[in-house]
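Derivation of every value follows stated rules applied to the coordinates shown; laboratory data play no part. Note that the coordinates shown come from a computational prediction; the quantities given were computed from them, not determined experimentally. Cβ atoms are built from the backbone, for glycine too; each structure is taken alone.
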Structure I
């Protein structure tokens, strides 16, 4: 079971740093196969922090929706197209499945062979049992069905019409029957009755199966050799040998056409729905060339998924990596509003602190686990970024104390690190407008309203006016693509601790915003730097006014 520690889509520095540090914490706590991942692109500031403290960029996972490949049996069990029923029964029994796919010589799936189909063939209803002795099979498959031994003649694998006759009657009764049938099609099953064996050879039958493990006399062997009759020995009695011979028929005669199949990347919820509406119990998994790459039985849907999630720096599924709602979420570490529920108890640590990196540092502290200097530096960067170096209104005394502790472990001065971080990569200078909108964007749902709030930090607003129109167009495009009621961009000056707010929204919503309107859709927000503690609560209040019809 792999555990993935991952932040929100469009991650910021805190989301990336806390994911890496918490994954290391879980490994030190003894959890096996824990990896840190990201649900969106990094930026220059994140890349700077990772390089400074010697960490590779976490793997990018854009979609964790469970797929058929997560549960299918990759050691694909199939029945070869030219197999006998006898061979197929053994495969079905050994696989402990009700059916198996049938594959041709190039491993392309041609259909399904079910245990029910085989049973119906071996034990047909009485009104279909009149011609049980007629088979379309190969002598070699008949011999294999009861593990027989050739006494005279060589194996013949050619398919042909065969007439199974049991010599359980007197010679006088059997002789007329042998004359009525085409001798070249007759396979006679008989015990140690030499008179019947010789009479059958004389009649020109194709093969004689001597049952009960009894050999043939020299006289019978010589006669069979001269007549070209196959002489075969079976260790079973006559009834059993004749019954087993029906397993010599090739499965191609009872294949059910392929109705339902999956491919490895099919979403598991889609496959589950198709399986629920299908009468079949086993489903082939095919590649683009219809080659068999796995199978998934209905019972396979009950297996646990091979991965689980720990969410950091978010708890709303609208902000989580795609597919998160279909995976087990075993832990959450966050410092935002609660928008999450589970069916079972999990570790959910949500505290009104300045950053998730603070929570991760406290986890090390509470468990008495020694923190590596590089991890401490990483957590410093996350904490400094999210609190604007302890100047944000979200900052608490705990954040200040933890930052001081981390600084001693990492051997890094907070002021110096903050200067380096905020000097790197102005989003307005280095990113196209569409990338600015999604660089640190969070999606929300409040009642029937969907909305998004993006935030970037800048050293002053000098670059904003030149990109304002283009940013607004990108904001409108994002709002439309998400079917959101409004989309907002908060541009924060980390020096003055003031912000600009650009909003794409209906006029009813814009009319509820009471901040100074600098231009159409643009507002000045003095002293507002926190998205979660200052801006989102204000925007939620505006939504309530829209609902109440208040301007």
Structure II
């Protein structure tokens, strides 16, 4: 018996030694965790401002209703009183309470984003609502709702892919992060740093003392190059039409306004109870940024590239003339023009957008030389704009067709390429950069949106990507043709001649293979003599280019009226 007792005491002694010496630190930590609580305090996400400091996307206080289960004597009575104040069904609140309750000590977020009036009523009723807390939380505020939605992006709870990618940068589960636009691209700067109170609680969960405080830090404000007034004009002019508009400083690459339509209200993504199904299942793809992610046939706007290639390679001179009878036989097929223009030189061919002239030019140059000059003008590759998900587009060439499609390249393919059809695909932002190089003397600029982050101006952008090796005489002739597109009575964009400022540009009606209406383009610059602004208007499946010209006219007239030129 004594032996058994001795072994028992030895065993107990060893076990107690193991608990104290080996696992002592672990149990001390567990004890501290039981008596120490962290009460989180959130900072505000950085504001997104326009070039003049006006708030495009900001923050405001949202009020959440929290309930501490341990401090509620009768949960049904408390929830019923809250149901009456909040005008939310009792059953819904009760279900939320049960689903979200993890521990009797941890607060349960019962209702989010209530209005200030109801928050005050609950605060006044606190004596009869023990365990109920009103928690003011900074939340995203969209004063203009849809305005600049594709530029700014939206917020949502971090997904698995982003968490895996960003975990080493301090991101955690349940974090709210940016999706698309500036919110995503500059999330690291915009996101706030969480602070909180470290408090000691007794065995009932009551706070006995405050152990420490770490103040939350707000995210950094980001100032854009965008002019809020220009952005409003663009979006009002586009309305609900599917398409995109870019207005850019021709010399610096600053984006002054950029919109894709249709848009969406980012506020729906911060409202957990709101249904997002109507956005995700919308066949018109409102989340899709057509300015940078879309890839479309360019149509007759591409004739500017072909004109530059022909002049620079000295295949033609300014006086070279071709006869347009309304069509041209290439092989066994007739390739049409939209009119019979008669004798056309290069300048008039640009003004009238004569297909036959450029069919002949394309056949003279060949596909590889057109491909080479399209690359020089920045087509077929990213512009490096500071937004995620940019599409590089596609430039066809005979070698690519043979290698990837096992397809022979015919003269008809060359003719189609020369007028911006076939497999050529570009984005509106690429097209704006290309046209800006015609306006500014041959410099390919890098389009950019960020003016400053916090208190520091962003100066590390390489504003000029490259210089297009093009002679001044070539640029002068092309610019004269583009001026005639608007100024000449027979120009395809003559509708823009009365806007009160001189405009140059090129129209495009790009045929599609879907059997739907063609895409409408107008890409140009103004004032023509000193072209500060480059504009690209693209309308998806809208029909003839005149519809794009009408949008451009509304925008330029409104900018002039508001003194923005």
For this session: Could you figure out which one of I, II the value 18, 40, 23, 14, 4, 1, 0 for P(r) over Cα pairs in 20 Å bins from 0, in percent was computed from?
Result: II
Exercise. Which of I, II yields 7.6 for distance in nm of label points 7 Å out along Cα→Cβ at positions 119 and 519, as computed?
Worked result: I
